[in-house]
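In what follows, structures are represented as structure tokens.
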Structure P
Amino acid sequence: MTNPATSKAPATVELLASDLNRQGGVFCPSPQAGMAVWNNHPKVFIDVGHTGSGKCAYCGSVYTLKAGEHFSGH
């Protein structure tokens, strides 16, 4: 059961295209979302480059490309 007093709302993280890896994604948990990597959920890949945004199934953090940013990787 979650304690509403201590639970945080999911993060929304705006990214530059240069923040993405060669496959067009990021990993969650991410320090960019204000998370300590060592004490959160398992590491998952979020494809942002091909869709413009992605949401983590574990914590609900949303990763989006900033307006005007485009991923040109393969």
Structure Q
Amino acid sequence: MIELCGADQAIVDLGGIRKQVSIALVPDAVVGDHVIVHVGHAIGQIDPEEAQRTLAMFGELAGAQPILVSNP
């Protein structure tokens, strides 16, 4: 989370894209926390190490080449 916007809204950075989301489900979250976002809602908090592992995995998946499988 990079900015609070009122009581239950915040701005998050999703890979360089900033989006306003509801933080009503994570009332203890503060600026600087890593949150899991689903359809416009922060639904959980994760520690910085887990966030880095997850972002690294997403980066690997984005760089992976699709495997074509032919059906006999």
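Could you figure out which one of P, Q the value 1.15 for Rg/Rh (Cα atoms, Kirkwood Rh) was computed from? Answer for the origin of the read-out: Q. Source structure of the calculated read-out (relative contact order in percent (Cα under 8 Å, 6 or more apart), 36) within P, Q: P.
Can you say which of P, Q returns 15.1 when mean count of other Cβ atoms within 10 Å over residues 22-29 is computed?
Numbers: P: 18.9; Q: 15.1.
Value 15.1 for mean count of other Cβ atoms within 10 Å over residues 22-29 corresponds to Q out of P, Q.
Computing helix-only ellipticity at 222 nm (-39500 (n - 2.57) for each DSSP H run of 4 or more, over all residues; to 500) across structures P, Q gives -7500 for structure Q.
Throughout, read-outs are computed from the coordinates displayed, never taken from laboratory work. Model, not experiment: these values are computed from the prediction. Cβ atoms are built from the backbone, for glycine too; each structure is taken alone.
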